[in-house]
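Listed below are the structures to be examined.
Since every read-out is calculated from the coordinates, none of them should be taken as a lab result. This structure is a prediction, so every number in the text was calculated from the model and none was measured.
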Structure I
Amino acid sequence: MANKLTGQPPLIQVEHLKKYFQVGRGRVLHAVDDVTFSIPKGTTLGLVGESGCGKTTVGRTLVGLYKPDGGKILFNGEDITGVKGKQKRALNRRMQMVYQDPYASLNPFFTVGEIITEGLEIHGIGENKKERMEIAYDLLQKVGLHREHANRFPHEFSGGQRQRVGLARSLAVNPEFIVCDEAISALDVSVQAQIVNMLVDFQESMGLTYLFIAHDLSMVRYISDQTAVMYLGQVVEIGDIHEIYEHPAHPYTQGLLHAVPVADPDYEQARKGERIMLGEVASPINPAPGCRFCSRCPRATEACKHETPQLRYVGGTHQVACHNL
C-alpha cells in the first residue's frame, strides 16, 4: 500500500501513557507502561505483539473505556485525558471501536437495525426513527449485507456477518478514529481479507484514522502505514511499515517476523539458522528494572538488567528501544 504519512498532522498523540491494574495485595500489573506514539490523520498504525503485551489496554484507554494512570492522550491537538460528561459523550461520537469477539460485542436482545441506530439516537443523528433506519439500511449495504438483515438478531448471522454489523455500528456516527481490536482474529482467512479490504475502502472514502491491533503480521503489513511493536506494556520498536518489516532492529521484532510461516519451503529451510528463539514471556506483574526483554534476548548484557532502554531514532521515523544497536 502507498504510504500516507508524509505531511499529515497527527490526529492521535499518546504521550507516556500508563495503565496499571491491582491484581492482589502489593501486586500491580503494568499493562501499559510509558507508551508514546502518534497517528497522522487518515493513516493506520498497526499495533502488534504477543497476547498479554498490553495492545488491547492501549486501545481501550484511547477510546475512554479505561482511565489512564499517567500520561496524556491528545485528539486533534486537544488534551482529552480527563474529559467527562458532555465532552466525553461528544468525543465518543468521534472515536469508535470494533471489538475482537463478534459474538459477545453485539446485544443479543436487539435486532441489527436497533444495534446500528442506537448510537444515532444517543447522539441525536437523524430527525426520527424512519430516517435513522434509512441510515442503517445504507450502512448494511455498504458493509456487504442487505436491508432485510436489519430485522434479524445477531444469533442468526455468521461470525463474519456479525463483524460487518459491528463495523456498521461503528461507522454510523461518522467517527474520525476507529480502534480495530483484533477485529479479524476470530474470522476465517477469506473473511479476514474481505473485512480488511472494506476497512481500506472506508478509510479512503471517509478519511478515517485507525489503530489496527492484531496478531497477524502479514495483515498488519497490508493495512498499516506504520507499525508499533509492544512487549510487556512498552513499545520496543516503531516506524514506517517498510522499515519495520524490511529492517527490523529489535531482537523481539526480529523473532516475531521470523516466526511467521513462509509458503516457500526452500526459503523456510534457508532462514532456520537466522531464527531468534524467544522462549517464555516474563511476567508484567511488578516487573524488574532494566529491559523487559532481557531474559529472552540473545544480545543481553549486564546493562540490560539494570537500565531501561528508551526509544531512539535509528533512521527516518524508525525508533528502537535497545542498548545494543
Structure II
Amino acid sequence: MISVQGVAERILQNVERVIIGKRREVTLTLIGLLCQGHVLIEDVPGVGKTMLAKALARSIGGNFSRIQFTPDMLPSDVTGVSVFNQKTREFEFRPGPIMAQIVLADEINRATPKTQSALLEAMEEHQVTVDGTTYQLAHPFLVLATQNPIEYEGTFPLPEAQLDRFLLRIRLGYPARADEIAILDAQQYEHPVNQIGQVVSIEELREAQEAIKSIYLDKQVKQYIVDLVAATRQHEDVYLGASPRGSLALYRTGQARAALAGRDHVLPDDIKELAEATLAHRIIISPAARIKDISAEGIIADVLKRVAVPGATLGTGR
C-alpha cells in the first residue's frame, strides 16, 4: 500500500524550494489536492499565489493553466468554444484553460457572476458542457482561486453558495524577515520554480487520494465535527452558519491530515487545526457583529473554545 506521508513529503519539500517559510499553507493546499477539493487563496498581490500553483503542478507533472479574470470575460473564455472548420465542414471543440490539471483562477471576484458560475460548475461536476456536448475534465483536477481582500472596486464578490464550493480558504501572508531574505537569495539568478521537476507520478497521487479515504474516524470525532458545525449555526454573531458541506470538508481534510502525519486514524487535534480553513468562509456574520468588527475567524476560535473535545479513548473502539 502506498505511503501517503511519503508522497506528501516529497511534494512539500519540492514546493518549499519555491514557497519559503509557509509550510502550513502549502500543507493545506496539498490537503485540498489529496481530498480532490478546491482552494480559495485570499491575499494581497505578490505573496506567491501563482508560484504556489506552478510549483504544485510541476511537482506532480500535471498540466498548469492560469486564468486572469476580468469583468468582460465570457464563460466560453473559461470552458472553451466550438469553432466551425471550413475544411471538414464540422464544428471542432477548442478547449479552454479549465481543461488543465492545476488551474489558477486569478482574481476570481473580478469576473461577472455568469462567468464565475461557469468555473464553479466545472469545479463541482468535473465536466463542462459546450453546445450540448459534455467534456470530462482532467484528473487530478485542482482549482486554486485567488481574490484580493483589500481592493473591492470593480469586483463581484462570491456569494455564499459559491464560496461553499471551496474545500479550504487560506491566506499566505507576508513572509518573516529571515524568509524574505532567503527569497531574495533564491531568486538572485533565476526563479527557483524553473529548477524544480516532477517528484511524484500522477498514478502515485491518485493512489494517495484513494488511500486517505480509508483513514478511520471514531464515532466521537464524527460527533465533534457535527457539534462544531452546529455551533456555527447557533452562534449569536452568525446570520448563517456552515452547511453540511462544511462537515464533509472537515471529515475529508481530517483524514488527509492524519495520513500526512503517518496515522491511520483522525484525532480531535486534526479537526481543531482545520476548523478555520474549512469553516470560516462558509459562515455569514450578522450585521450587528460586523459593526463590532467581529471576524469569521474569531467566531471559529470562539466555537472551538465552547465545544467540548472528545475524550482520550479515541481509536480504540473499532
Structure III
Amino acid sequence: MRSLLANGVLAAAVVLCAPAELARAASGPAGAALQAGEADKALALLNTLPATAETHNLRCRVLLTLERWDAAATECEQAVRMDGQSSNYHLWLGRALGERADRASFMSAFSLGKRVRVEFETAVQLDPRNADALADLGEFYNSAPGIVGGGADKAENTAAQLDKVDPARAHQLRGWTAESKKDYGTAERELRAAVTMDPHPAFAWMSVASFYRRRQRWDDLDAALQSGIKAAQRDRQAAVALYDGASILTRANRNLTLAAKMFEDYLASTAKTEEAPAFVAHTRLAKVKAQLGDKAGAEQERSAALALAHDYKPALELKF
C-alpha cells in the first residue's frame, strides 16, 4: 500500500546521490566495507566491535542497503539512544523510519511519518549546516501531506536555509517543489540552475535527466544523460552518477545497452558508495543483461551480488 509519504522521503538521498554525503565516508574497516558495497564483510566486522553509538549507526546503514527496514530502524534507534546529540544519527534514523513508512499500512505510515519529520527536524536543529539533513527535511516537507507536517511553504523555507550551505541542492529542492505544484517550467529552470552551482555537476545532470523521464521528454533525457556522463568522466568522485543515470534508463526501459555500460563503469570505479551499493548495482545489471538476452552474463552478475551480500533478497529472487 502506498504510504503517506507519497514520493518517498529518500528520493533525493538515494535515487540521486548527494555529493555531501559521498564526501563523508564512514571511518574504519567496517565503514570502508559499507562504502564498497561489501555488506557481509561490513556486518562481520561490526559484530567484532563494542556496541557503541557509531557501530549501531553503521549497522543500521548496512541493513538499509540490504533493504531490511525494520532491523535498520532498530539499530538507528539504538544509536540515537546512546548519543542523542549527533545530527547524523537522527538523520539516519529519519531515513530508516521513512523507508518503513513507505511500506506501511495507512495508519502505521501516519504515525511513522510524524516520527520521520521529528528526526529530520532534530538533525537540522542540532547542526543547521548539515546539508544532508536539510535536503532530506526539505524533500519530506515537499512530498508529505500536511497532516504529518508536510507543506510546500516549509520546503521553500528549507531551500532558503540550504542556500547558505549547498546552493545546488537548494535549487534542486525548489525544482522538486515546483514540479509538485505542476509548475514544470520553473521546475526545469531550477533543476538546470543546480548544474551551474554544483561542484560535481554529473549529479545535477542526472537529476535533470530524471525530471525529463517523468515528463517523457526523451530527446531531452538523452541529452542530459550524455552531459552527465561527460561530467562523470572528468570527475572521479562522481562515478556514482553513472549508477543514477543507468537507473533512470532502466526505469524508462530505454537504451539498455547504455544502461549496462554505465552500471559496469560504476562497478569498475574506485568511487563506489553505500548510496549505490555495489551488490545492488550487480543485481540491476543482471536484470539488464537478461533483458538484452545475455543469460550467462546475468547469472554472473547475480553471483557477484550474492558474493557481497549473500541474503540480498532481490538478487536471490532473480530468475532468468
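Upon calculation of helix-only ellipticity at 222 nm (-39500 (n - 2.57) for each DSSP H run of 4 or more, over all residues; to 500) from the atomic coordinates, which of the structures I, II, III produces -13000? Display every interim value, and only then the final one.
Details: I: -9500; II: -13000; III: -22000.
It traces back to II.
Using the calculated result 18.7, 53 for Rg and Dmax of the Cα atoms in Å, pick out the matching structure from I, II, III.
On the way: I: 20.7, 67; II: 20.4, 71; III: 18.7, 53.
Only structure III yields this read-out.
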